[in-house]
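Engineer: In the part that follows, the structures are each spelled out as structure tokens.
Derivation of every value follows stated rules applied to the coordinates shown; laboratory data play no part. This structure is a prediction, so every number in the text was calculated from the model and none was measured. Cβ atoms are built from the backbone, for glycine too; each structure is taken alone.
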Structure 1
Amino acid sequence: MSNAAAEFLFDFGSPNAYMCHRVLRDIQRRTGTQIEYVPILLGGLFKLTNNRSPAEAFAAIPSKRAYDALEIQRFLAKHKISIFRKNEFFPVNTLLIMRGAVASQKLGCFDAYVATVFSCMWEQSLNMADPAAVHGALEAAGLDAQSILEATEDADVKERLGFNTQRAFARGAFGSPTFFVGDEIFFGKDRLREVEEEILKQKAG
């Protein structure tokens, strides 16, 4: 694959980030470009941008919430994603699992960690704000849960997550999922076609 600059800024707490995750492999295959996963803390980004989650922002607009639910069903059907489940603990405080993502990069098990935690959040509906639940889920997936959770307390792990989040804000991001292809920014699962088109455009020069 090429080294084209394509990035996926994500937080496990976003169902739309999960849905993007499920289809990014196909985009990478079609474009021959590796998309870099960048862990950010969505709660921190919301504070920086004075943004709110759609569930909170549109709580008093039933028609908007109904339309969003319809768009989710359309996306799932289009991409043949049959195992998505709304997390019964949503919204989830993702600080621990996002630090875990950075820790897993440090420990060399990032891809397996990401796949496991996305599955636990949006397929198994586990409470991934609970350290015991996180430990059990990681162990069940064959990951070194103890080492990962211990590493979430490392200063460099905390600093890296904060850096990623601050940098996302500085580049114009306000939520998750956000994509960058070079300097071009795209937000949301509904922009995946444009992301793919921009990757191919930049590769063509």
Structure 2
Amino acid sequence: MQIVFHAGAHNTDEDRIIKCLLKNRPDFSNLGVNVPPPSRYRKLLHQTLLAMHENAPSPDARDIMIEAILEEENCERLLLSNENFFCVPNMALRGGQFYDKGHERVQLLSELFEGDDIEVFLGICNPATYLPAQFRRTKFEDFADMTFGADPRDLRWSDLIYRIRENNPNVSLTVWCNEDTPLIWGQVIRELA
């Protein structure tokens, strides 16, 4: 099975992609593409990945997860979306970088769905717009606390992309600039599906 995960990033999508995919579920279903409602997998997948930090998944964990997520049998491609996949907003800049554990989350996803083709989709945005928007979403009252002391000028999306590619060479990764989304919306949806 092909398992596609749209991982955000924060402040880029506001769930517009998953809403569009859900509106087109019947058409996608006819093509063997399943778009389950986020309530079927977000919390379950989060809890499973957290548990995997302590123990390896059981041999039947993948099948149990698929059975819990899917509503129908016929599925060649599964589309999932969660902007908090890498972490919650308060931890997004931990370690002086964007999503310091992002590559580990992708690796856990690969372990959980071993044998499936994993694809990760990620919309990124200009740090000059990302950082103020992120600050409004966090509990922090001081900007330096949100960045964990890092100089915002040193933050690079390319560092995250490099870590994901380096640690997960078999995972397909599609990245685009959120500011371009209105111009490439159709292409993004087609690539996801």
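Engineer: Using mean projected area of the Cα convex hull in nm² as the calculated read-out, with 10.9 as its value, let me know the right label among 1, 2.
Structural biologist: Here the read-out was taken from 2.
Engineer: A value of -18000 was computed for helix-only ellipticity at 222 nm (-39500 (n - 2.57) for each DSSP H run of 4 or more, over all residues; to 500); which of 1, 2 is the source structure?
Structural biologist: 1
Engineer: Among 1, 2, considering only Cα Rg over 2.2 N^0.38 Å, for residues 68-139 alone, which has the greatest calculated value?
Structural biologist: 2
Engineer: Right, next: One of 1, 2 was used to calculate P(r) over Cα pairs in 10 Å bins from 0, in percent, for residues 28-115 alone, giving 13, 29, 42, 16, 1; which?
Structural biologist: It was calculated from structure 1.
Engineer: Tell me which structure, out of 1, 2, gives 15.0 once mean count of other Cβ atoms within 10 Å over residues 36-43 is calculated.
Structural biologist: Going label by label, the one that fits is 2.
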